[in-house]
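Just so it is clear, none of the values below were taken in a lab; they were calculated from the coordinates. What you see is a predicted model; the values in this text were computed from it and never measured. Cβ atoms are built from the backbone, for glycine too; each structure is taken alone.
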Structure P
Amino acid sequence: MWIPCILLLIGLTLVVFGADGLVDGASGIARRFGLSEFVIGLTIVGMGTSAPEMVVSFIGAAQGNADIAVGNVIGSNIFNTLLILGLTALLLPMGITPGNKKRDIPMNIGITVLLAVLGLKSTLFGLGQDGLGRLEGGILLLCFALYMWSCFRQKEQAPADEGTVKERPVWQALLLVLGSIVALILGGRLFVNSAVQIAQALGWSDKFIAITILAGGTSMPELATCVAAAVKKKGQLALGNIIGSNVFNILLILGGSALIHPLNFTDISYIDLGVLLVSAVALFTSCYVGRKDKLDRLDGVFFLLIWAAYMAWLILHL
């Protein structure tokens, strides 16, 4: 039992440091090629902080473990919105721009609904089987490509994020990216295998371990980024990182995982998907309730209460 625990911690360390190195290296390359700070933050940094989820879900899919792939993404998005944004809002109330209200936050709701519709198409419409097959994976990836195109179209609207990436020669940045990818792959494999062994030894389901330990561990880059942003009083950076990560998780990671191996939703309950949708809607309603155009400390407390209630429900239904 101790060996899997030690390997899980080693894997988590490799994943977190690999993600951090990937963000720094990729951002350095982007700056050298003259990309804007908005594009760097929303695309490269967003994908970098989602890299642990991508590695864990892709490995889970390759091993035929749909609970790991799907549960990791659903759990990560719930962690991102309710726990990480909730904690960040307690540290720093975040301003919400008109662009966030009209485009970014509704996009977060839209892709969450799309996931539920595609994953429950049999239950809702009597079409095929519940889950994500390769066709649904292709649809999600097409939406991801359109989202990326939209990000580049909107690049002039984001504020600059000065001084967050150390300047380095391109060759050093390339080596950092390659080394980080290796760390992510090795760490992700250790993390997934160890977590499954621990779950089986404790009699827990793969879904529970994916939605709690895996999701929490792979969301650490987002947590670190948001806490650092709060300390530096950059609320828009924190908000953008979470929304971008949520979009990447569903469109790119689940889309890619479904292409690797069809994903079933057998052990994903209506409560899991319901909390995921509630988290997206709660972020939207925070734009209009209480202090308008601001995600304040009261919103943060509300988010944390929903997250705590969901965790309690999971524990009670082990």
Structure Q
Amino acid sequence: MKTGDIPRILIVDDSPVNVQILAEGLKADYHIKVANSGAGALKSATSNEPPDLILLDAMMPEMDGYEVCRRLAAGDATRNIPIIFVTASHDAADEEYGLNLGAADYITKPFHLPIVKARVRNHLLLKQKTDMLESLAQMDGLTNIPNRRRLEEVLAVEWRRASRSQTPISVVMLDIDHFKPFNDHYGHGVGDICLKAVAQALQSMLSRPADMVARYGGEEFAAVLPGVDFTGAGAVAENFRQAVYSLHLPHALSSVLDQVTISAGFASCSIPAGDSYTGLLAAADKMLYQAKSAGRNRVCGAKLTAMSC
């Protein structure tokens, strides 16, 4: 949830009266979505526009709120959505059970609407702060692009998606040529400026929302290209190389040219299989090594089959 966005509240209750009361009380400040069953709650929570908070009835037929909470807490994409149970049960054991499942709060019926609104507001503020901290933890502080942790999280998700849909996926590994001599000669301050410029040049080459480039560590960068085959990945890697070349950053100690250049290695898998992307990443890294061994300022690539992924 970003600052300034209108939060989305999902109200889950099999009683139309309860849904109406809560929706009427909250609609002035939030986007309201409703579901009248556990299955509907799960569908809404995993949609392209998931809620920022869920008001969840504990007692529902077929799938109760506790089971919904358990499933949401187990999902990578849903475990951080705050859940407030709204229930007629005044049993302390039920409240303890719900909180132990991962719920953020517990409200008993008949509820007092101003208290509901205050608790919703407080939990949304807490979520907003948590989301901001999580976002900062996924960004590289120097270059302001995603860091290695975020790249590997995205790569894991995209690999599983590609494996299910049998669509290609590619990874590009990039390294600034002779960066240590650059730092030694020009100083670390200029080195930082160089890293920032390279990062922005690489990011400017991405044309699709699903593509990502990240600082992988030191002077090394990496890109994830979902749905991109071997030919497409080679074109993107070459665009990366050209973008950095076009910066014309002086590099007096490079054995390649008198300016900053990069080497790139990429690997593409046309038929992804299994749960691990490590083979793809290792192949791209091997191609990077090959590009550097062959003289740097160039691109090398590998096309993998399902067996070698």
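Calculating Cα Rg over 2.2 N^0.38 Å for structures P, Q picks out Q as the one with the greatest value. Given a value of 14 for relative contact order in percent (Cα under 8 Å, 6 or more apart), calculated from one of P, Q, which structure does it belong to? For relative contact order in percent (Cα under 8 Å, 6 or more apart), the value 14 is produced by structure Q. Tell me which structure, out of P, Q, gives 2, 7, 11, 13, 17, 21, 14, 8, 5, 2, 0, 0 once P(r) over Cα pairs in 5 Å bins from 0, in percent, for residues 111-254 alone is calculated. Here the read-out was taken from P.
Matching task: -14500 is the computed value of helix-only ellipticity at 222 nm (-39500 (n - 2.57) for each DSSP H run of 4 or more, over all residues; to 500). Pick the structure from P, Q. This value belongs to structure Q. Upon calculation of distance in nm of label points 7 Å out along Cα→Cβ at positions 87 and 295 from the atomic coordinates, which of the structures P, Q produces 7.1? Among P, Q, the structure yielding 7.1 for distance in nm of label points 7 Å out along Cα→Cβ at positions 87 and 295 is Q.
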